[in-house]
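Below are structures written as structure tokens.
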Structure I
Amino acid sequence: MIAMILAAGRGERMRPLTDRLPKPLLDAGGQPLVVHLIEALAAAGCRRLVINTAHLGAMLEEALGDGRRWGVRIDWSREGTALETAGGIALARPLLGRDPFLVVNGDVWTDLAFASFIERAHAALSDPARDAHLLLVDNPPHHPAGDFRLLDGRVVDDDTAGAARAPKFTFAGIGVYRPRLFDAIVPGARAPLAPLLFDARTRGALSGERHGGAWMDIGTPQRLDELDRRLRRGRPASPSL
């Protein structure tokens, strides 16, 4: 499966660190955040990667090159000005092929077994009505309200029958998508991902699963420091920290 790493964001909450370095190149445990992801994806058999760039994109390309040192091929999708998540994916579609593809936020760290997740996503998307399969995690302290309700493998609206017993989880920034989910976005236009996912949920076209292992959204310098300390001590990050 082709995998895309989202790496175009400015990382405003990480300033001043991101004034001189793109966020995915920030170090945790002795290597850049994006390298942790590349290694995990390569181990899962994802040999073709697409990485989008905007802020300090030339530094990312110089640092990672064509990916051969990790046994992968990296294709670069250059945005100039960041197009947000869905806009970036839409621009990169010519590089992503016609089959479902994996997308991972470039500022997350997880112990997820990507190969198993991809297998389960393939199974979920064998239903032709499904457009996406999302990874969800327990709500971290900085996002206690969560994003999506999960009911028997389906991501559902609050008014869906049985939703009252469906716990609400946080979107992990990891998902497998059919290309058609992005058909309405003009390449080069700015567009967020959330409205597409909410629409898919309303149509019953969204599935998901909970990851109970370690996951971190590296959204602040403090969380970067915490991850760095844990990795250097050889301890996994706390689930949904």
Structure II
Amino acid sequence: MTETSVARREIKYLLDLCSAYYVQQRLEKVLPVDRPGERDGYLVRSLYFDSIDDQDYYDKVDGLETRHKIRLRIYSPADTTAKLEVKEKQGSEQWKRSATISKKDAYLLILGMYDKLLQKHHSPFMRAVLLKMQMEGYVPKTIVEFRRLAFVEETNSTRITFDTQLAATEANFDLFSPQLTLYPIIYPVILEVKYNHFLLSHIKDLLQIADQIPVSTSKYCLGRQIAFF
């Protein structure tokens, strides 16, 4: 099992298709694409968990400075593993801790079989996450799927992503299903800029977008549209 821990800063913008295309054209001249392939990038599918009373959802909606979210993420229904990720936010600072688990363990997590997982996993990160989910009654809430085009700059671990074609379901939590029925989320392109410490000046220049200000948006909250309609 592979575990990682990353500290970073993150800025988000909402762009229309024309603005997104313009920025992509500027970036692709100087930065490599992560996971080259299709023009619209690669698939990302995340299953979000929350407490019975939706505490993480309300923490985000209420704009709490300190908050977190827990999710399972895959990049294809054919994947044999999934990433269990915890994102924690404190003001402008953000930490993401993750562990790669087997498909079998991912299903155990979806079913809430925390005892079995605690018997198997003994790392501090896994035990902390599993115990929190068990004690606070975490259950699956929504699956969100989208396409991601990503550019990378190794300096300061800078990563610039364009997320499009968002879709979700709150009725089926089979993360690995090849025939998952999703409803579309009508939303602009989400541009995310992630980096360590500070953003390099030439990246700032490339990302100059007229009349755009950073936003605080959450794909998890977007995926709860039916429950909170």
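Set I, II, criterion distance in nm of label points 7 Å out along Cα→Cβ at positions 28 and 188: the highest-scoring structure is I.
Where does the value 15 come from, among I, II, when percent of Cα pairs over 33 Å apart is the thing being computed? Comparing all candidates, it corresponds to II. With distance in nm of label points 7 Å out along Cα→Cβ at positions 52 and 132 computed per structure, which member of I, II shows the largest figure? The structure with the largest value is II.
Please state which of the structures I, II yields 0.95 when FRET efficiency 1/(1 + (r/R0)^6) of positions 68 and 156 (r between Cβ atoms, R0 = 41 Å, to 0.05) is computed from it. Working through the options, I get structure II.
For which of I, II does relative contact order in percent (Cα under 8 Å, 6 or more apart), calculated from the coordinates, equal 29?
Working: I: 25; II: 29.
Working through the options, I get structure II.
Here the criterion is mean count of other Cβ atoms within 10 Å over residues 60-67, and among I, II the highest value is seen for I.
Taken together, the values in this text are just the output of simple stated rules run on the coordinates, not laboratory data. Note that the structure is predicted; figures quoted are calculated from it, not measured. Cβ atoms are built from the backbone, for glycine too; each structure is taken alone.
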